[in-house]
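Dropping the structures in below, format is structure tokens.
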Structure P
Amino acid sequence: MIKVLVTAFGAFPGAPSNPTGALVRELERRHGRRLTRLSISLHTRVLPVRFAAVESALTAALDELRPDVVLHLGLAGRRAALSVELRAVNRLGALRPDAGRAFAGSGVVLPGAPFQRNARWPAQRIRAAMDPLAVTRLSMDAGDYVCNQTLFLTLSRTIGSVGFIHIPRLRKGGRRRPGLAAMVEATACAVMTMAVAARPAFPAPRA
């Protein structure tokens, strides 16, 4: 079995109901058994949108599961497409409070760490797999909020495949702004593509 961790986030100012939580629940419900048959062990967690708490929650999940693949899902409410992130930067913004109404205590994620860390996943291949299901784009900007912090922290660990997808706010289905069902299917494609890439000898998934 190849072990995959998919994370979502809880609520935060401006998003009293974070759709990533519903997405991972539906991913498990619709695809959990199928992924198991493909030798993919799917695990999900919901992380807090708190600068001071997300690192300990993330570390606990990574230490417990020791996954081969980590895929983070976050909300980017102003975007209309699913954004396949290419990097995280060692930067935290000072203007946006977290779910506890606290602000970042420092302007960096990890003092002394490099300015950026590149995502470890086949981004172009994942975008191509997802795009028939929902409009998808590559992104060089994971922001300066808890999403970027989480990706940077995970990329600081020795995990084979790590990526992040920002999703838009939920709307009724359509190519311009996909609904929940389309995003669940697109995420399942990303999980399978990451699993195959993380283990070259792993059998290709069947439709």
Structure Q
Amino acid sequence: MESNQVTTGTTTLAMICKEGIVLAADKKATAGYLVVDKHAEKIHLISKDIALTTAGTVSDIQLLIKLIKAEIALKSMRSDKEVTVKEAANLLGRMIYSNIRKFSTIPGLSHFILGGKDKHGFHIYDLFPDGSVTECQDYVSSGSGSVMAYGVLETLYKKDLPVQEGIKLAVKSINAAVQRDIASGEGIDVVTITKDGTKKVLTKEIDTRIQA
């Protein structure tokens, strides 16, 4: 997306499943009541086994993603070992904390959900716009449609859910938000992180055009 002053209403989520992690997000980016992008990518890989979902001010999100990728790469080269998910979350949390406290005419709001695997297992972290870092034991959602997504997750999520069932639940949760949140929609992306690596398992766009 080219605009540097666009904020996004959105719905993203992550959940821990029996064999890994499922991350999902819708594809609509908005500026007020204007849809500025119908193909937005809101799930980003920041290392081989760590990915994050995004919500907030696009320019800040883009900058923070570039910075965290660079920091992880540098830390891995200097220590000659892979960065853990907790280390990546804390690094990004400090960046968000610093960013939100800079004076700016554009609010630097950015909300990330970070998930990944390391030698300690699978983990997801909620990185709130104030810079706080919270590890989540089951699932978490962000964005304007998160209320609707949480309704589905609270009802249907179960501990040790198989990844394939987690994918279906993620789709149901995003779909609930798409149906009721005006800032979410246009499609869905789903990414899994398992022992076999990181994979985009679903990308689907919704055709909203009126046919004559």
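Comparing structures P, Q by distance in nm of label points 7 Å out along Cα→Cβ at positions 65 and 121, which one has the largest value? Write out the running numbers ahead of the final one.
Working: P: 1.2; Q: 3.0.
That would be structure Q.
I have 20.4 for mean count of other Cβ atoms within 10 Å over residues 89-96, calculated from one of the structures P, Q. Which structure is it?
Considering all the candidates, the number was obtained from Q.
Given 22.9 as the derived value for mean count of other Cβ atoms within 10 Å over residues 81-88, which of the supplied structures P, Q does it correspond to?
P
To which of P, Q does the computed value 2.0 (distance in nm of label points 7 Å out along Cα→Cβ at positions 9 and 153) belong?
Answer for the origin of the read-out: Q.
Matching task: 3.2 is the computed value of distance in nm of label points 7 Å out along Cα→Cβ at positions 97 and 161. Pick the structure from P, Q.
Of the structures listed, the value fits Q.
Once distance in nm of label points 7 Å out along Cα→Cβ at positions 41 and 145 is calculated for every structure in P, Q, which label goes with the largest value?
On the way: P: 3.3; Q: 2.0.
Comparing P, Q by distance in nm of label points 7 Å out along Cα→Cβ at positions 41 and 145, the maximum is at P.
Compute mean count of other Cβ atoms within 10 Å over residues 57-64 for each of P, Q and report the one that scores greatest.
Structure Q comes out on top.
Read the figures in this text as sums done on the coordinates, not as results from a lab. From a predicted model like this one, the values you see are computed outputs, not experimental measurements. Cβ atoms are built from the backbone, for glycine too; each structure is taken alone.
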